[in-house]
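The structures considered in this document are given below.
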Structure 1
Amino acid sequence: MKKIENADYLVHFPKEIERIVKNGVDYAIKKKQEYCKVFDCNMADIPQLKASIFTKREDFVNYIKQISNGHQPPEWATGCFYNGEIQIYADANDVVELNWRMGNLAHETVHLMFNKLIYDKLKIQRIVWLDESFANYLDGVSLAWNGDSWEKLVERLLPYKNFDVNKLNNSKKIITSKYNGYDMFHIIGKYIFENNLQKEFLEKIKTNRKEIIAQGKTILATAIDWFLRLK
């Protein structure tokens with residue numbers, strides 16, 4: 001395994017994907033600079049984030065078991081956060097998938113900032129849908145989607161329009177045979193940021209967690225209705 005290390009990231013990875021990993025780290029650093037404006041902090045306020053990248057699923061699973069006292073990641077998982085570091089799996093033969101997976105560094109940085117600046121600092125219990133919605137918008141992946149992609153996503157969500165996203169509080173509930181919670185996070189994140197509500201939500205989680213939980217009962221419906229009005 002090779003490594004890239006700087007003040008922001010320490011990433012271990014197989015040698016054959018070095019160029020792609022380097023691009024992913026450069027992208028994550030650029031995104032982190034943007035995140036600091038959202039969270040009103042300095043780059044130095046956020047500790048170095050560690051990551052291990054694997055091109056074989058067996059290695060990915062075994063490593064997680066090794067560092068987490070035998071925990072098995074969900075079968076669908078290709079990116080995890082055990083023992084204070086990111087673990088990423090992507091097939092080295094699928095260049096598109098591998099490049100996309102490198103966005104996990106930027107995505108997980110959002111979670112790290114929530115933990116460092118809000119949850120841990122203020123001793124507030126995590127609200128999964130809130131920081132996942134931020135991360136799924138801020139990592140930049142969905143910004144490349146066209147209108148048709150968004151319309152199909154919302155169409156999938158319509159049967160769950162009145163779903164209480166507070167229920168998405170652990171990995172076993174986020175993706176099921178019926179729905180994909182990440183679809184919900186994407187549309188909620190789009191709604192929050194494209195209506196310039198991010199600062200409001202960040203202040204509210206610090207001062208009134210119960211109100212954020214209350215909003216979680218209806219925010220998916222609010223986001224879907226907002227999107228449909230744009231059409």
Structure 2
Amino acid sequence: MLTINITRPLRSEKGFINHEYHLQSTPGECLGISGPSGAGKTSLLKMIAGLMLPQSGFIQYNQDLWFDKSKNLNIKPQHRSCGILYQDPLLFPFLTLKENVLYGSKNKELADKYISFLGLEGLKNANIDKLSGGQLKRAALAQLLTYNPDILLLDEPFAFLDERWILKIVDLLFQIRNIEKKIIFIVSHQKDFLASITDRIITISNGKTIKESYINHFSCRKAAIPSAYFSKPAI
């Protein structure tokens with residue numbers, strides 16, 4: 001189980017607002033993170049991953065404390081079993097696509113599996129600056145999945161992708177969720193879309209986390225994704 005009880009002041013249009021994040025998630029659960037721009041959605045992912053320091057509280061995964069302000073404890077990102085996919089992919093321009101995918105992992109078999117599944121086989125030796133936005137996004141996702149963390153933190157994972165790849169990646173996440181029992185966080189502005197593919201949605205509003213429960217609609221079926229989602233940008 002992942003337990004998050006943390007606070008941190010974040011800059012907003014009205015100045016600094018103290019954000020409070022209180023939530024729990026169990027293995028095999030997919031959570032949607034919703035809220036307006038600047039609400040602190042990406043900041044939550046960064047604090048879970050250890051890339052941003054909370055001001056107070058604690059983060060615990062199973063029996064391991066990742067952060068506890070009262071104990072002056074902060075586990076480094078590389079020692080937390082989680083990985084983050086940014087809205088704008090962060091890849092090394094001096095490495096090939098496959099070298100990027102293998103960065104942080106030596107599992108060539110797993111890398112080849114995801115490179116193939118995500119339609120990147122013919123580009124594995126290509127330079128990063130030769131790839132389109134959608135190809136970069138799929139390469140970054142392949143890198144994250146090859147790293148194989150217990151917790152996937154996905155910030156607008158479907159941005160830059162067309163309908164075909166959105167549906168295929170939803171299918172992949174569905175399998176990872178059910179078979180590998182990973183915890184998945186998906187940040188998106190599209191609340192209807194999140195409601196169709198996640199177990200529940202955590203809405204961040206005025207610096208607070210509000211739980212909204214949904215029946216599990218997480219599915220690879222096209223019908224589960226509102227057609228309106230494809231008529232406008234994903235970001």
Which entry (1, 2) yields the derived value 0.90 for FRET efficiency 1/(1 + (r/R0)^6) of positions 73 and 121 (r between Cβ atoms, R0 = 41 Å, to 0.05): 1
A value of 1.8 was computed for distance in nm of label points 7 Å out along Cα→Cβ at positions 41 and 57; which of 1, 2 is the source structure? 2
Out of 1, 2, which has the highest value for distance in nm of label points 7 Å out along Cα→Cβ at positions 113 and 129? 2
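Given that relative contact order in percent (Cα under 8 Å, 6 or more apart), derived from a single structure, equals 25, which label among 1, 2 identifies that structure?
Comparing all candidates, it corresponds to 2.
Supply the structure label, taken from 1, 2, corresponding to helix-only ellipticity at 222 nm (-39500 (n - 2.57) for each DSSP H run of 4 or more, over all residues; to 500) with the calculated value -7500.
2
None of the figures in this text is laboratory data; all of them are computed from the coordinates on show. Quick caveat: nothing in here was measured; it's all calculated off a predicted structure. Cβ atoms are built from the backbone, for glycine too; each structure is taken alone.
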